[in-house]
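The following blocks contain the structures, represented as structure tokens.
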Structure I
């Protein structure tokens, strides 16, 4: 039972990172109907930004703050204006294809332009071990879980409790009605892209100490987060939280009790089971189609 609890809580820490990235998927989909298949690379790029900034002599936290600003400019504003806006009028499929191409370009660009080797990344939390009733916790797992969950909950509170957040939700529900009510639709959509960039930078800060800064570090992360978003419900931001935690815990348990070889397949298996019995996701709502 002790081993199970340790695996469970360690899985929660990993799952909270998946939830951060998955939340970006759901936010972009709700606000602009955009599916960003470069989401994993949106985590990878801030990781390398921090590596380069720290290499110039800056501390980790100053580098993180600057990476947030750069992420909002590059992964928020430039991504929206340079790729999404020109293609939006042609429908979702061109955006999907373009973001797949963008993910490939970003991976190869970092590999060719910076390095193909993994780069070490400093620990964000102290290297301390806690023991509670025979269950061992690392400060890294606890800190990762608390920090990631705080970001998810703060994002959800911002969307539901603030005037700007409610305006963003109004745009997500009905763009034309929101425009009639005087809401600045382009600005609200940009805010969504900016929040997604901030969440990606935060995920980079949490995941890179364990997985190192590698040009392909976002490939598996983006795929699992995408599955987590669909498992929880692509139209529900809370679903990203549920889906991320579920994937993180299940893959940890599968690696320990079945085989490590099945760890990366867990998200796909859960995705297939959920879609088979509840296509809208665990927390998603059915959407009626009128013909």
Structure II
């Protein structure tokens, strides 16, 4: 009987798949006095499951104020008995209490070794830009940046190709004490979605602060002719922040996907990610 009670009280880790419109959020991370995605979700989960303490939700990648997500992933641990009793109706109940700018799209017990933050193979973002002379269509104003100069996709893609691979991206990151700026950029490519509307796919094993928006800013300077295609690579090689690199506004950016390895490899991936990386010879 004692073992049964202990099993009921034991925590079960849940995986949450989340989407949100970041326009009216002060980013993901909970902050006193500010409306954040994490804060809203923790309050909703705690309320719906009637937890005695506020749920602690950890995400795959903290998004900044104004950044959107279609494919955010997070984890939360709740008592097994609570999940057994409420899990079947949790999605619908969350939909009833969450505001319309954030949705939990799926929830399920996480496999053994799952770590929302450290287990991913990569994160994939998309940044959308419009260079139409008339500006961004009104219905897209919250997720597309207007660039006033005409853009050349071939120039931007030529510059982007020179940045792929594992590098120290210090020149495109806001440094944080004790954090590495070495990242492996797996994909960086612009595509035309429709006339005057372009989407940059940016995929890496992880990102440092402001990295995506700084890369986009550098490539836009190439695309409109203000800089040569080899300029972003020169900035990267210099290894220091360049005041000429403009960090674009957050509203054009969306976290589209977080990809995890097969279940058997989750724990090993998390251990490898936690190791501080250095470049060969560093």
From which structure (I, II) was Cα Rg over 2.2 N^0.38 Å, for residues 174-237 alone calculated, if the value obtained is 1.49? I
Compute FRET efficiency 1/(1 + (r/R0)^6) of positions 86 and 182 (r between Cβ atoms, R0 = 30 Å, to 0.05) for each of I, II and report the one that scores greatest. I
Output -23000 (helix-only ellipticity at 222 nm (-39500 (n - 2.57) for each DSSP H run of 4 or more, over all residues; to 500), calculated) maps, among I, II, to structure I
Given a value of 23 for relative contact order in percent (Cα under 8 Å, 6 or more apart), point me to the structure among I, II it was derived from. II
A value of 3.1 was derived for distance in nm of label points 7 Å out along Cα→Cβ at positions 54 and 70; which structure in I, II was it taken from? II
Work out which structure the value 11.4 belongs to, where Kirkwood radius over Cα pairs in Å, for residues 214-261 alone was derived from one of I, II. I
Which of the displayed structures (I, II) returns the greatest value of FRET efficiency 1/(1 + (r/R0)^6) of positions 94 and 118 (r between Cβ atoms, R0 = 41 Å, to 0.05) on calculation? II
Structure with the greatest value (metric mean count of other Cβ atoms within 10 Å over residues 38-45, set I, II): I
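Where a number appears in this text, it was derived from the coordinates with a stated rule and is not lab data. What you are looking at is a predicted structure, and each value in this text was computed from that prediction instead of being measured. Cβ atoms are built from the backbone, for glycine too; each structure is taken alone.
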